[in-house]
1. Assign the value 64, 32, 31, calculated as Cα extents along the principal axes in Å, to the correct structure from 1, 2.
2. Name the one structure among 1, 2 that helix-only ellipticity at 222 nm (-39500 (n - 2.57) for each DSSP H run of 4 or more, over all residues; to 500) of -18000 was derived from.
3. If you rank structures 1, 2 by distance in nm of label points 7 Å out along Cα→Cβ at positions 88 and 120, which sits at the top with the largest value?
4. For which of 1, 2 does FRET efficiency 1/(1 + (r/R0)^6) of positions 16 and 144 (r between Cβ atoms, R0 = 35 Å, to 0.05), calculated from the coordinates, equal 0.40?
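What follows draws every value from the coordinates through simple rules; no lab data is involved. Just so it is clear, the model here is predicted, and its values are computed rather than measured. Cβ atoms are built from the backbone, for glycine too; each structure is taken alone.
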Structure 1
Amino acid sequence: MHAINKQTSIPDDMARFGLALRQWRRTAEIKQQRLADILGVTQATVSRWEKGVQHPAPFQHQLLQDMMTRNRNIRLDHAVKRLVMQSCQRVHLIEDRSHRLLCSSQPRQKEWQRNDQDLLGQSLWRFATAEIAAAEKSLHPMGWHDDQADHVLFANSTREGAPMRIIDQYILWERFYLADGRAVRLTTGFDHRPPDY
């Protein structure tokens, strides 16, 4: 049974969680809408969580707890971004759930035949091949979003034309977290199956 705060009629545990969520989000400099996008809810839902009026579903609550308790290491995030941008491989970094582009290497931009500036912050999902879509569907059953799997390699068909050129015959996805708690996916393309997989 929940203890009720007599002044607000909100259960104490919901109020405490909402306050902790708001403080963490502000410290991490994440806007409510941004957090809503990451979790697949509306901005109004995040606002209700923070006010203690509504409690997240169990899987959302666990994800938020994971995000809120991770150690913040902004320097490491910047190092990862720098390594991706300076890589000689076809590689790019996206947010895991939204597929929004965070950064890409020059070889990746050459493959795409476009500068990534017009794609930063945009979802790359609209460019997915049939194989990419099938690989995405396989992630949930393998426990991808529950941290039971952190990488997957799959064969891909190439595409020369619209909507975007893709020359990767094999794609490796590797999942990890940034300092603000966002799950991200490092995407690396290969011409041949890598020997380690």
Structure 2
Amino acid sequence: MKLHYAATSPFVRKVSAVAMHHGIALERVDTNPHDSPPHLLVDNPLSKVPTLVLDNGMVLPDSPLICEYLDSIGTGEKLLPAAGPSRWEALRLAAMADGIMTAAVLRRGLSLQPTEAARTALMDRQKAAVFRTLDQLEQEPLPATLSLGVVGLVCALGYLDFRFSAEDWRARHPGLAAFFAAQSENPIFARTVPQA
């Protein structure tokens, strides 16, 4: 398995620690996600590390997903309980830790440049990541069956409408637009549309 990594990323460190716990060897590809290098964008249009490419070619683009996968195939003691209150406590603590890391990484990035330049660079980088990912999803068959992934995608597309309505994501992504329109008829989405 191939891991896109940056040695200073706390998210990469987390994935590396889980891999080491289970004795799983990962081929490391040194990557600066801020430069959005082509070798990373081929595997992850979000331009994020860590990104894990499995031997079968499937790409896992985020540290919680990677950690859960490694824990599921690892032979060491499981780090994520299968069910019950201990699972939710482990996931709750992991989400809080990820929130701390996300805030700290963002703060570090903003501290490296003058405030306005850092803000503009960060917004441009995030917008590009969103549209690269929409471009990739437009090329993929989208599931018709409700899943956690479908829920997340509908909520993400709805958020783009809510906060960035001037940016017409539908024009470049007619397949996603049709998917979103069909899914939006489900009452769980119709009743949860964000209100200004």
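1. Checking each candidate, the match is 1.
2. Among 1, 2, the structure yielding -18000 for helix-only ellipticity at 222 nm (-39500 (n - 2.57) for each DSSP H run of 4 or more, over all residues; to 500) is 2.
3. Max of distance in nm of label points 7 Å out along Cα→Cβ at positions 88 and 120: 2.
4. 2
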